[in-house]
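Below are structures written as structure tokens.
Please treat every number below as a calculation from the coordinates, not as lab data. What you are looking at is a predicted structure, and each value in this text was computed from that prediction instead of being measured. Cβ atoms are built from the backbone, for glycine too; each structure is taken alone.
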Structure I
Amino acid sequence: MNCDSCGSRFTDGVQCGLCKKHYDFPCAQISESGWRKLGVERRAVWKCTTCRGRASPAPATPTPDPPSLENIMKEIQALKAHLTGLPTLVEDVKSIKSEISEMKLSCEFLSGKIDDFATKISAIEARVSSLEDLSENVSTLQSDVGMLKLQLAVNDQRSRLNNVEIKGVPEKPNENLFTVIEAIGNAVNFSIPKSQINYLYRIQVSNTKEKSIVVNFVNRYVKEDFVASARAIKTLSTADVGFKSVSRRIFVNDHLTADMKLLLNKTKLRAKEFNFSYVWVKYSKIHVRKSDSSRVFLVNKEEDLNKMV
């Protein structure tokens with residue numbers, strides 16, 4: 001039940017014999033042991049502080065008529081009714097005095113303990129304050145490191161804006177990669193002048209023995225046009241570039257960092273889970289679109305995947 005004074009919930013308390021309200025022991029200003037000592041009869045007539053202090057009704061305006069025996073008896077009965085709680089009040093006072101004496105003894109004993117605790121708490125507070133300062137510094141450093149890592153990742157990807165990664169072309173001894181790129185250009189109907197190629201090389205594909213070809217173009221817009229032309233040919237294969245003995249698909253994509261490739265894979269899984277129709281990479285950025293009528297948005301970091309719902 002709830003205390004009618006403070007509203008706190010309690011399981012054991014007192015009940016006023018007059019207003020019938022329930023109070024917990026602190027609000028009733030009586031201890032549990034004091035309440036138990038009252039006994040059943042005295043607990044039944046126990047009054048809360050509100051009922052005890054309730055003012056007596058104002059006396060009736062005297063009349064010039066002489067007092068009658070009936071009026072005198074009524075006054076006596078009213079007085080007896082007011083004095084009904086007096087024995088209980090006296091007992092309550094005695095109980096309170098006893099509890100105060102006990103509390104004084106307890107306070108004297110606890111005073112020394114409190115002083116010891118205060119000293120220890122002061123030392124602990126000083127250590128906690130020091131740890132809080134250290135924790136704040138660590139949080140700041142972690143935030144700075146996170147920002148630096150993100151900036152490095154952005155810069156790393158930006159440095160590859162002119163790069164194309166070509167997967168699926170078998171590696172041959174003494175191969176001429178310029179010739180391979182020229183053959184791919186012819187297969188996708190896009191002429192690649194040698195002057196537009198800054199450098200090209202092979203890199204190991206993660207978790208495989210294969211090596212893809214990385215082409216660095218002098219002009220980024222030439223690179224974008226080449227990628228667009230290659231993607232338009234959905235059936236581009238090794239047979240189209242002179243590898244008659246091997247038949248496999250050739251993929252021409254932006255040269256993404258390892259982190260961006262991982263983010264792209266997670267984006268594709270998320271798109272499949274939530275029925276997104278389009279996921280593509282352009283200008284080394286991951287684009288997604290749920291349907292033809294939906295807006296396009298970028299996925300720059302893993303937290304952006306939460307937008308795909």
Structure II
Amino acid sequence: MASSPEPVASAASVSSAAPGAPVWSPVRWAANGSVRLAFDRLTEGADGEPLLLVTGLGVNRFWVPDGLCAMLAARGFAVARYDQRDGGESAHLPPTSTRSPVSALLTRRRAEAYSAEDMADDAVAVMSALGWPSAHLLGVSLGGAVAQRVALRHPERVRSLTSMAAVPGDIAGPRTLRYVRAGTLAKFARLRFPDTREGAVEAGVAVSRLLASPNRPFDERAARAAAERNADSGVHDQRAQSRQIGARWHGPPISALTRPALVLHGEDDPLIRPAAARAIASRVPGARLVLLPGVGHELPAPAWETVTAEVRALADAGGAAR
């Protein structure tokens with residue numbers, strides 16, 4: 001990205017597919033030019049206020065926990081999610097000369113496969129395919145930066161903006177490093193997995209371990225079960241991640257944001273420093289900052305109540321239906 005937040009797959013615990021889990025619609029498709037985008041929506045709460053989930057670097061839409069989505073629906077939201085370009089079932093673009101997200105982040109000059117504006121327009125294309133003139137946005141990690149850019153580029157389509165575990169959406173390349181923990185970055189750079197289902201599972205477990213709060217015991221059994229349910233090759237597709245992280249933003253600064261905004265960040269985030277959240281909140285007019293104790297670069301179940309309550313409060317305070 002011009003300002004992509006992280007050099008590796010991001011977001012949360014992989015969603016549950018256990019009996020009684022929320023029911024999602026069949027996959028549908030939106031188009032932004034020649035790029036096809038896969039999306040679905042939660043059948044529960046379909047009459048609620050539209051809320052679009054924007055996922056993190058490389059990963060598919062199933063990484064957003066079903067339990068969190070169900071809680072959002074219970075709070076009055078119609079929830080939809082999509083795979084960003086170069087992730088999940090959405091279109092994957094041709095390779096560029098940059099082979100890894102770390103080098104894409106560090107290189108000052110690089111060939112772009114597409115722009116950050118293109119990625120923002122993808123979200124709007126999904127909203128249009130859903131028949132939503134506007135929606136609340138909840139973006140996590142890279143998705144948080146994308147959501148910021150959607151609100152800058154298409155303010156009339158955004159009811160409210162929640163950015164979580166993200167960097168400011170208007171910074172680029174090496175400037176992002178002030179917010180990234182170098183030690184975690186180095187660990188990600190050393191991860192290597194075969195391009196097989198088993199490799200995707202092992203990658204999912206390793207990424208979950210690295211992104212979890214270091215102050216909470218890591219449940220490897222649960223992480224492995226989740227990765228088995230969602231063996232997402234995006235967590236180790238470094239070329240796709242490098243294209244996403246190499247998408248530069250050419251638009252206005254985040255200080256020009258006009259939509260109601262909430263900034264969430266885990267106090268224990270091992271990848272993106274909480275200073276990133278403080279920077280966003282200080283620069284976006286009227287933004288509210290909420291730090292989440294015991295939370296890493298993830299969406300663990302103990303945080304769902306706070307996250308959903310804060311998103312609901314933002315919608316009630318300033319993001320009313322339009």
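To test your reading of the models, identify which of I, II gives -10000 for helix-only ellipticity at 222 nm (-39500 (n - 2.57) for each DSSP H run of 4 or more, over all residues; to 500) when calculated. So the calculation was done on II. Structures compared: I, II; top value of mean count of other Cβ atoms within 10 Å over residues 165-172, i.e. the largest, recorded for II. When FRET efficiency 1/(1 + (r/R0)^6) of positions 21 and 197 (r between Cβ atoms, R0 = 35 Å, to 0.05) is calculated for each of structures I, II, structure II gives the greatest result. Comparing FRET efficiency 1/(1 + (r/R0)^6) of positions 125 and 173 (r between Cβ atoms, R0 = 41 Å, to 0.05) across structures I, II, the highest figure is found for II.
In this comparison of I, II, the computed figure -0.87 for log10 I(q)/I(0) by the Debye sum over Cα atoms at q = 0.11 Å⁻¹ is attributed to I. Of the structures labelled I, II, one was used to calculate mean count of other Cβ atoms within 10 Å over residues 213-220, giving 17.6. Name it. Source structure for this number: I.
Between structures I, II, the calculation of distance in nm of label points 7 Å out along Cα→Cβ at positions 37 and 285 yields its largest number for I. Between structures I, II, the calculation of distance in nm of label points 7 Å out along Cα→Cβ at positions 45 and 181 yields its largest number for I.
If distance in nm of label points 7 Å out along Cα→Cβ at positions 29 and 221 is calculated from each of I, II, which structure is the one that comes out at 4.2? Structure II accounts for this read-out.
Ranked by relative contact order in percent (Cα under 8 Å, 6 or more apart), structures I, II are led by II, which has the greatest value.
Quick check: 14, 43, 29, 13, 2 is what I get for P(r) over Cα pairs in 10 Å bins from 0, in percent, for residues 53-140 alone, calculated from one of I, II. Which structure matches? Checking each candidate, the match is II.
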